[in-house]
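*Asks:* Some structures to go through are shown next.
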Structure P
Amino acid sequence: MEAIVSACAAEGWPARVAAVLSNRPDAEGLKFAAEHGVATGVVDHTQYADRATFDVALATAIDAFAPDLVVLAGFMRILTPGFVDKYAGRMLNIHPSLLPCFPGLHTHRQAIQAGVKVHGASVHFVTPELDHGPVIVQAALDVLPDDTPESLAARLLPSEHVIYPRAVRWFVEGRLRVHAGAVRVEPPESQLFTAFAAATEVQS
């Protein structure tokens, strides 16, 4: 969220961040947003009897700002299909894996246990099926032999801060096209960001 707010201001997007909402009153992002002149709000999920009731309250809070785009950033609750359908085609999420690999939680641990050599993050449109919406942009990096879930997450985070603002900017500029489940940027621009470690020369 902080990377998106900062990039919007620094790059002069044809948009503004209307508000930052959280389901946790103590979320650090609320303080950051307020310090940068962005409206904030809290819809505390613990105050609602079930997921559907919470989602109705959250949608009401969102709609008060009449946004063109809803961006999920560190929002760790599963949304109901009705909520997702309401914002279909205008809600984005970032997931810490190269989708469709490793949906759900503990993606870095899953990647290491699977023995993959390349891991990453994906920004995608949100659909009712968890972590399966059309992918807009991905970041890739190599999995090192001594990586832990924590070290892998830490090395990936800077790339996430690159690709998420990039995807949001493409959306607000009207450059994204979705056809048969594939997303293209017009005019074309790379939809892959790589952060591989320098290759080590091996001598016999």
Structure Q
Amino acid sequence: MKRIVILISGRGSNMEAIIQARDAGCLPGAEIVAVIANRADAKGLERAAAAGIPTRVLEHKRFADRAAFDAALAECIEAFQPDLVVLAGFMRILTEAFVRRFEGRLLNIHPSLLPAFPGLHTHERALEAGVRIHGCTVHFVTPALDHGPIVIQAAVPVLDTDDATSLAARVLAQEHIVYPQAVRWFVEGRLRVVAGRVQLLDAGAPAAALCVPQPD
């Protein structure tokens, strides 16, 4: 079994999508061993606890600086001996030391088609730029913010009637599909990074191998 630790800061909707995929039998060989939040009021902690997953809170404001928090966070994560660490709306810029410690086993999802629109307010910026296609990206984390080898992307059209809220909702629906898919590929050992690019081993396998649970 591959052991997964998920990091959240808020409601954890992508965390919930991964839990739903697990519960539906869509992540064979995966065990979610912990959910860790940097905020005690993160709503996702309740969902994780209800799903029988151990939770921990490590509030970043209690630490003198980012390096001290990241060092404590790394120790908290390592206690669960994870094979994979999943950032699911974890709203912290991680230090290079932290990223290097978990390099190759640290995934993030970003609400844009990277390398376009790294950082915050991606939907507003996409609308301001007048792009016709927007979306989301799952990638391996590197020290550069919102960069790293891309695992999978999903695109949505930008409609003339869109505002940031409506566009964000359609992108989020795609996030809930592609993040469990990326996690499954990792658990199956099908992801390999070569010269900064992700190769999907056995790419001829059925694309629909992962069932997608419908939201409640």
Structure R
Amino acid sequence: MKLVEISVGKPRDVQWRGRSVQTSIFKTPLSRRVHVARGNVEGDEQSDLSVHGGPEKAVYAYPAEHYPFWRLELPDAELPWGAFGENFTTDGLLEDEVWIGDRYRVGTAELVVTQPRMPCYKLGIRFGRPDMVKRFHQSGRSGFYLAVEREGEVGPGDAIERLARPEQRLTVADVVTLYATDAANQPLLERASDHPSLPAAWREYFRQRLWEPDA
């Protein structure tokens, strides 16, 4: 497992459907070492802190393995690393293999997987396609957010080493599936609603979807 590229972006104003929107989804690959802090990656800045960034979403990682799929789906789109708004483009970390709560070392930083990415309409702005959010959800290729447990320096080519794994198995793909489908899988919903490494908002969302026990 390794870090393929690091990408960052600053807020910019773009025109979308007749109005000006501020977004930081346009990322530029750096190809150099950077400092990863508790709040974000050096040189990166979120536009709307109410839904982006913060300790539980300090770093967004997206698998390089998904790019061939999107090149077929979007043949006219330019897809440099960072095209999906990710800070880390990774190799060897797929959603059905990465667990919520997995702890990784990259360079001298240590990071913990917190949740999948559920994009807002600004992903559509990035690609100039109003249907992009729907297509992204349907693909199951969500990527995932990381919290920074230990600040450090990272760079392209750094190995990604898993340091620890929680006792309770809950993959990033599990969370995406639960979000996208009905509440039939009650055992998995119960596991998600009580998972200590999943952010409180997610746990509460899944808790509300649990069936009431028979009287």
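*Asks:* One of P, Q, R was used to calculate distance in nm of label points 7 Å out along Cα→Cβ at positions 27 and 59, giving 2.8; which?
*Replies:* Derived from the structure labelled Q.
*Asks:* Something else now. State the single structure among P, Q, R that was used to calculate Cα extents along the principal axes in Å, giving 56, 44, 32.
*Replies:* Only one of P, Q, R returns 56, 44, 32 for Cα extents along the principal axes in Å, namely R.
*Asks:* Comparing distance in nm of label points 7 Å out along Cα→Cβ at positions 107 and 163 across P, Q, R, which is largest?
*Replies:* Evaluating distance in nm of label points 7 Å out along Cα→Cβ at positions 107 and 163 on every structure, the highest lands on Q.
*Asks:* Taking 20 as the value of relative contact order in percent (Cα under 8 Å, 6 or more apart) derived from one of the structures shown (P, Q, R), identify that structure.
*Replies:* Source structure for this number: Q.
Here, each number is a calculation from the coordinates, and none is a lab measurement. A quick note: this is a predicted structure, and the numbers were derived from the prediction, not measured. Cβ atoms are built from the backbone, for glycine too; each structure is taken alone.
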